[in-house]
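Engineer: Each in structure tokens, the structures are laid out below.
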Structure 1
Amino acid sequence: MKRCLHCSQTFDSIDWFCPHCGFSPEKKGELPLFSPALAKGSDGFSASSFGPLAALEEGYFWFRARNALILWALTKYGAGISSFMEIGCGTGFVLKGISRRFPRIRIVGSDVYPEGIAFAAGRFEGGEFFQMDACDIPFAKEFDAIGAFDVIEHIDEDKKVLKQIYCALKPSGLLFLTVPQHRWLWSYLDTKACHIRRYSVRELHNKVKLAGFSILFSTSFVTSLLPFMLISRLMKRDNTRGIDPYAEFKLNPVLNKIFEGLLQFEIGLISMGVSFFIGGSRLVVAVKNG
């Protein structure tokens, strides 16, 4: 069901015209803008970052390994889903992988930035896209599964986002979530990435449960590279002058391949039931109660 952001009534319609109050969202071309004020600029991310990011994602070990982990989780826990929405889809790198693995399901991408959606829409065919504020999702009981991959750490009201995801999911719908982990890893790179927080496992689990979910699976990942991450961040914690925010993406190709191999080994262990306690990031799979 669609949910009118003006009067909060739900309705079933092909278009976004609310039959209760007559509200319809602004559009940029064919793209509905549910939060046009945020589309013009937000503290959560820089719209100018999407171009460089899109150019780096395909080959960078972390994005490739995270995609592999997400696809494993979706295959294991969401094999029967018919609809999936990604909150904060960015350039569409994750959705492109999901569309290849699940070619018959309905795929919806959303982001606060139209610039990111433009990249995403060009990466695969058949997706639906709209611009929105994750704190005010224009759906109710609509999707079998929703993913937010390294998104909620950018949002001050993360608890509100999780509750909105809960409302947009069908009964027994699935939440797939990844976040940066461990406050002691905080560095200038988090500030540059517009992170508000890095999560502890307790904090994340508590917020997911408070929103109305039961956790099915949770694990750290990027565990094998934690020493490299810690050293890198300690070196950059105080000396922020002249730091290239994309420096971590510009690895020697051989080292990039080694790191990806290590993370693929982690994913292999996770697929056999291993759950890592520490790691640079965390994956949570949860189900909507009721």
Structure 2
Amino acid sequence: MPVRIPGKPELRALKGLHLWHTGLSTCSQRCRIVMAELGQDFESHIVNLTEGENATEWYQAIHPGGVAPALGHDGKIIIESIDIISYLEQAFSPGSLQPETPEQVALMKELMALSNTHQYKLKTLTFEFLFRVGKQMTEEQAAFFQKNQRNESLRKFHREYREGSFNKAVIDEAVDFTHDTFIYLNDLLSDGRTYLLGEKFTLADISWMPNFHRFELLGWSFELYPALNEWFKQVSTRASYQKGLKDWEPTEMLEAARPKMAAREAAGDGMMTYGSKKGWM
């Protein structure tokens, strides 16, 4: 687990828990859910991604990759959400969000890694179908981002996004991957277990809760995954889901986006019209 000692003395001087995050970032949501589960408060630092704050020198001193979230704990910095939630669990309540057997621990790590891989597909579909109908960077902000953001893959992603819709093959691949992954998780849950690893709520469940919620916002159809749908109904009743995820959502932005996404769906160009596996939905 990469734990960094930051170069800036003001960062090394920070005491307690500090989270640099955004309200709608699924990776940030994971971290807040874990802290809610563990009963840990934190000092909040919102990073305005729409205005390119993640390309500033001060933020890249915290997270060299220029993405959110990042966690500070008593002068140490931990980046990447899977590492952050693992660190938090070990630091404040070792074993409380871990399964019981070595085999289950290995599967938990696989599921967490899969949720991280899924983030790249989720990001593409979120930008294409949700963020495109919201506030955009100005030309000046976009130019600043391209000049100052050191993460080349992030610069490339934003260039392609601003140039227009991602090409159909990219969207198809993201939809296909999501469908196949949801089928896999549904099969895992089809033996009647309550949580992804059995009867104990673990970091695996927390890793997937924000991803599933995001596709609920995007209007994904869940008829093909009844066990997964029941799992989500169960985990979304937890107090940590409300405190770590729902309480931070930009409700006005989401309400404004819904009719625009519905109009695109009605025009035959919604998310559920994509996917290369004909007849999958």
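Engineer: If distance in nm of label points 7 Å out along Cα→Cβ at positions 84 and 164 comes out at 3.6 when worked out from the coordinates, which of 1, 2 was used?
Structural biologist: 2
Engineer: Which one of 1, 2 has distance in nm of label points 7 Å out along Cα→Cβ at positions 116 and 140, as calculated from the coordinates, equal to 3.8?
Structural biologist: On the way: 1: 2.7; 2: 3.8.
Source structure for this number: 2.
Engineer: For structures 1, 2, calculate FRET efficiency 1/(1 + (r/R0)^6) of positions 92 and 132 (r between Cβ atoms, R0 = 25 Å, to 0.05) and state which one comes out highest.
Structural biologist: 1
Engineer: Let me ask you something else. Which of 1, 2 yields 26.2 for mean count of other Cβ atoms within 10 Å over residues 28-35, as computed?
Structural biologist: Traced to structure 2.
Engineer: Of the structures labelled 1, 2, which one yields -10500 when helix-only ellipticity at 222 nm (-39500 (n - 2.57) for each DSSP H run of 4 or more, over all residues; to 500) is computed from its coordinates?
Structural biologist: Computing helix-only ellipticity at 222 nm (-39500 (n - 2.57) for each DSSP H run of 4 or more, over all residues; to 500) on every structure in 1, 2 gives -10500 only for 1.
Engineer: Next question, about the same structure. Which of the displayed structures (1, 2) returns the greatest value of relative contact order in percent (Cα under 8 Å, 6 or more apart) on calculation?
Structural biologist: Of structures 1, 2, the maximum of relative contact order in percent (Cα under 8 Å, 6 or more apart) occurs in 2.
Read the figures in this text as sums done on the coordinates, not as results from a lab. Being a predicted model, the structure only gives us computed values, none of them experimental. Cβ atoms are built from the backbone, for glycine too; each structure is taken alone.
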